[in-house]
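These are the structures, in structure tokens.
Every number here is computed from the coordinates shown, using simple stated rules; none is lab data. Small disclaimer: the values here were computed from a predicted structure and weren't measured. Cβ atoms are built from the backbone, for glycine too; each structure is taken alone.
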Structure P
Amino acid sequence: MAWDLTVFLADRPGTIADLGEALGSAGINIKGGCGFACEGRGVIHLMVDDPDAAAAAVGGAGLEAGPVRPVLTFKAHDKPGELGTLARRMADLGVNVDLLYITMEGEVVFGVDDIEAARNF
């Protein structure tokens, strides 16, 4: 099972470095992720193997760990239309994709509203 950890950061220089250093010091590998600024704070999604240890490392560094949730990963081909193909299969199952990013290995990560239905992918 793959896990996504949400982290909230101040929208200022150095907070992503603080996050990376905290996770690295705790031996947590980041397998994928995305981040953006929204309403004055950073919102980071990270795919990690051990979300509890990652959240503890984040909190121990004085940063704000948010929700942890299971996510699905899929091998994707580097070609036009691949995202549409994968997303259409989810839509055809009646599953809403509310989170999307790419891993370091080139897999597509989907956060979905119904993970059990999405497992029928």
Structure Q
Amino acid sequence: MRHRKSGRKFGRNPAQRRALLRQQAISLILNERITTTEAKAKELRRVVEKLVTIARDDTDHHRRLVMSKIDHERAMLRLFDDVAPRYESRPGGYTRISKLGLRHGDAAPVVLIEFVD
């Protein structure tokens, strides 16, 4: 039984799964919005919201923590300089998922994930 097991596997091994979520987090931070499948967006939301919460307190330790998760200098700088200061007084819920419909090839539900204003 699968009781209390969180997270989706996406048919990938753990290293590929981490790489997928890391790259999507980098894209979301740099572009403010991305289009992806619903399942991937829901997993990505968990990752990105934790990164924004860490980045709200701008210290060297928190910068190193974020770099250990995403390992992308430009995304880290954008997260600390542009994204996180917008949410200083917000207790959570930094992203929004909007449904766009079904993908033409395989009818997978496609969504837009973006940072809220």
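When mean count of other Cβ atoms within 10 Å over residues 34-41 is computed for each of P, Q, the one that comes out at 10.9 is P.
In this comparison of P, Q, the computed figure 2.9 for distance in nm of label points 7 Å out along Cα→Cβ at positions 74 and 106 is attributed to Q. When helix-only ellipticity at 222 nm (-39500 (n - 2.57) for each DSSP H run of 4 or more, over all residues; to 500) is computed for each of P, Q, the one that comes out at -14500 is Q.
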